[in-house]
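As structure tokens, here come the structures.
Computed from the coordinates by the stated procedures, all read-outs in this text should not be read as laboratory data. Not measured: the values here are computed from a predicted model. Cβ atoms are built from the backbone, for glycine too; each structure is taken alone.
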Structure 1
Amino acid sequence: MQRAIGVDVGATKIASAIVTRDGVVQATRQTATRVEQGADMVIRRIADEINALMQQDGGEISGIGVGVPGLVNPEAGIVIDAANMRWQNIALREPLVALLDANLSVYVENDVRGAARGEFLFGAARGVNDFVLLTIGSGLGTAAMVNGQIIHGAYFFASEAGHFVIDPQGRACTCGLRGCAETVVSGRGLIANAREFLQRNYPSVLAPDALTTTAILDAARANDSAALAALEKMGECLGIVMASASAWLNPARIIIGGGLGNAAFDLLYAPARESYSQRVLRGSQANVEILRSQVESSAVGAAALAFR
């Protein structure tokens, strides 16, 4: 059976897995990224994890997929800009290939686009060639497939809907703009939403100085007014992003993923669907499915990069 290794590189951890062509995980590893040691050491650590997986398993591997946050040129295997790792114009593929114990093809891609390929092969996008993936975590990651191809754009900036400005007078974003979608649709956004409604004296058990996404979700499921209002605002903005994606791309499915997106899907679905329905042409929304992600491991999505 064809198998690949997927590696998800984040600012805090490197997660890797051996995955079969049908999405079954056969072995996993995880280690700290330690970005403060510099890119060369991180690349060496990625190689060490891959080599250890191959030695641990002993079977044949057909290729390696590596997902990295930020702006990536997959054709050259270069990370153009990964702000949370403090990487700019870092060649990743060639140095990594040189450090591997086996002669294998390595595919480097933005982590959300890798996750989208995973959904296409193993998850909620199976059977369709046109879909949008929105991953909600500390930020809002986006990717899209059109006619069976992940879109990148002329300069690899396509699908940056997290920085689509919804409200020009809104909250300051880490990117330097104001009112970006992810200032509301993200972990940070959800906490800011809750704080806003607490300041407006919505009844709540939440403590303003101890807000976490987990506490907000737990409170919402107990019908807490401030928590429910915070999630409704997040869902409304998520619906705006979904409507924009539908207007431009006409996807068959919109998939919601990411750690927070999966955890809050049941609470976000109704307000997001309502907001979406109010903003798209009636005929264009009739057959669009809004689904929860089915590929929970980021490393599994990365492995899908090698199954081309």
Structure 2
Amino acid sequence: MDADPHQLTEKLFIHHPRMRQAQRMMERCRTWSQGAQEPYCLLVIGPTGVGKTTLIKDYLKNNPRIDTDVATTIPVLDAIIPAPASMKGMAVELLTKLGDPMAQRGTLNQQTWRLRKLLQACGVQLIVLDEFNHFIDRDNERVLRTVADWLKVLIDTTGIPVVLVGTPNSRSVLDANEQLRRRFGTQERLEPFRWEGDGRDHFRRFLKEVDERLPLPERSDLDGPDMAFRFFCASAGTIAPVMKIVRKAAHLALDAGMARLELPLLARAFAEDPGDPDGPNPFVGALPGKVVAPSAPPQPAVSKRLKGKGGNEMPSFAAS
């Protein structure tokens, strides 16, 4: 039986180059840490909406947990850091993810001991922690040093690499903790697409692939110069609003029996959840004369080198 086109619309996922690069780096941390004197850890940062959570979900899909009658194997353990972060909260969250029925019981020392044992028993090769910015107290902007120290000790005692994912201000946590910073010497940024230079071509290629994957009879020419600029005005090159508009418009098109996405559908999808309620709808009327959404920051030159024990450098993760 053919898959429901509405479900296909919701499952639509595009492996654009930046996403593939970040996933390669995560995989290298996992594989290169096996047998290493010190695990290779990674910090992934980016503003809201660039696809950080989607990155994690897709990586987990390719590295699923395996449940049998004998044991549970979890090659990649993921968790969302609670807000505000605390040592006990972190321990409970990770124990719960590992299936500990008594995750909330015991002292912090007892929970940490059980956590180490379960990480080993479940064969965890990589820990991915989202919302690393929760290590910063939102009330006073102070870094929660005790929980950062707890994480450092967990990495050292288990030898399991950790990928931290958060907003750009997460770097201040590493700046405030030299030992933790040394363990996360490699950092990768996920940034919005730019309209300047070759960023425009990258954005249009992304839209073209989205268009080709839509479960509609005809292409909608989302990557055309006019339409691409409208999408950029609606999103500032950020993936999340682009996909939200496309998915809503596709659902409307399917319900109406339309073969492609037209401007009225895109205008309606944007109007239901605009990024700026007071701003113009970029899918209505003539082509905007300028980018009305804030322009995206330039893409930085990436990848520092990791140093392990003895100062040995890990090869650069920069894309070839």
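Looking at volume of the Cα convex hull per residue in Å³ for structures 1, 2, the greatest value goes to 2.
In terms of FRET efficiency 1/(1 + (r/R0)^6) of positions 153 and 241 (r between Cβ atoms, R0 = 35 Å, to 0.05), the structure with the greatest value among 1, 2 is 1. Structures 1, 2 were compared on FRET efficiency 1/(1 + (r/R0)^6) of positions 121 and 137 (r between Cβ atoms, R0 = 30 Å, to 0.05), and the highest value belongs to 1. Taking mean count of other Cβ atoms within 10 Å over residues 65-72 as the measure, the highest value among 1, 2 is held by 1.
Among candidates 1, 2, the computation of mean count of other Cβ atoms within 10 Å over residues 89-96 that gave 20.4 used structure 2. Source structure of the calculated read-out (helix-only ellipticity at 222 nm (-39500 (n - 2.57) for each DSSP H run of 4 or more, over all residues; to 500), -13000) within 1, 2: 2.
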